[in-house]
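All of the numbers you see were taken from the coordinates with simple rules; none came from a lab. Keep in mind it's a predicted model, so treat the numbers as computed, not measured. Cβ atoms are built from the backbone, for glycine too; each structure is taken alone.
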Structure 1
Amino acid sequence: MTTSNQSRELSIRRIPPGSYTLFAWDVIDTGAYFNRKFMRPHERGGVPVVAEPKIKSNVFALVIERWY
């Protein structure tokens with residue numbers, strides 16, 4: 001988990017190689033992403049990412065707006 005800067009950019013370092021899914025929320029309760037019931041409706045909103053050793057990647061993700 002990380003937070004973007006004012007330009008909506010972020011950097012995540014030292015990720016073990018593998019396949020991941022990136023999610024971007026405007027606001028989210030701490031730890032909500034560990035709750036399967038919370039995540040289920042957001043599954044299609046994630047962006048698949050493959051982390052490879054010593055490779056930098058740029059990924060674009062749409063922000064998932066919080067609904068109340």
Structure 2
Amino acid sequence: MSINGNRVAKRLGMLLDCLAKMNSWLRYTGRAELQAIDREPLTDSFVKLSQETALVYEATEDFLKELKLP
């Protein structure tokens with residue numbers, strides 16, 4: 001791969017690893033670990049996570065369509 005391709009591959013690897021860990025935490029341990037006092041300070045970050053993942057999903061779908069073009 002090119003230098004840029006390698007850079008993107010590394011970023012994708014890190015991102016996918018982090019997303020898998022966050023997904024697991026949210027599904028299996030997250031709610032049990034947090035106390036009521038944690039909710040308010042974390043809410044804005046989780047809202048931003050939701051918004052950013054939706055934007056990344058949309059951009060990724062567009063990019064995958066481009067990759068399939070001749």
Structure 3
Amino acid sequence: MEEIDVRGKACPDPLKEVAARLAAAPQGSQFRVVTDDYTCYMMLRRLAALNDVKIIGAEEGDLFVLLLER
């Protein structure tokens with residue numbers, strides 16, 4: 001599982017980075033996306049939904065983590 005760490009970055013930059021990595025990845029690829037911004041976390045969830053990317057796990061706390069499968 002590849003990690004995409006976007007902590008400390010303001011949207012829309014994390015969205016662009018994650019979208020580009022997802023688009024370039026082969027079907028079945030898994031990613032662990034980490035952010036420290038709740039709004040960014042929610043926007044990443046929406047990005048996944050709009051692009052038929054499965055959310056296979058999520059954690060909310062001091063950090064927000066999404067486990068994604070393309």
Which structure, out of 1, 2, 3, was helix-only ellipticity at 222 nm (-39500 (n - 2.57) for each DSSP H run of 4 or more, over all residues; to 500) calculated from, if the result is -11000? 3
Candidates 1, 2, 3; FRET efficiency 1/(1 + (r/R0)^6) of positions 12 and 36 (r between Cβ atoms, R0 = 25 Å, to 0.05) computed = 0.95; producing structure is 3
For Cα Rg over 2.2 N^0.38 Å computed as 0.96, the structure of 1, 2, 3 it came from: 3
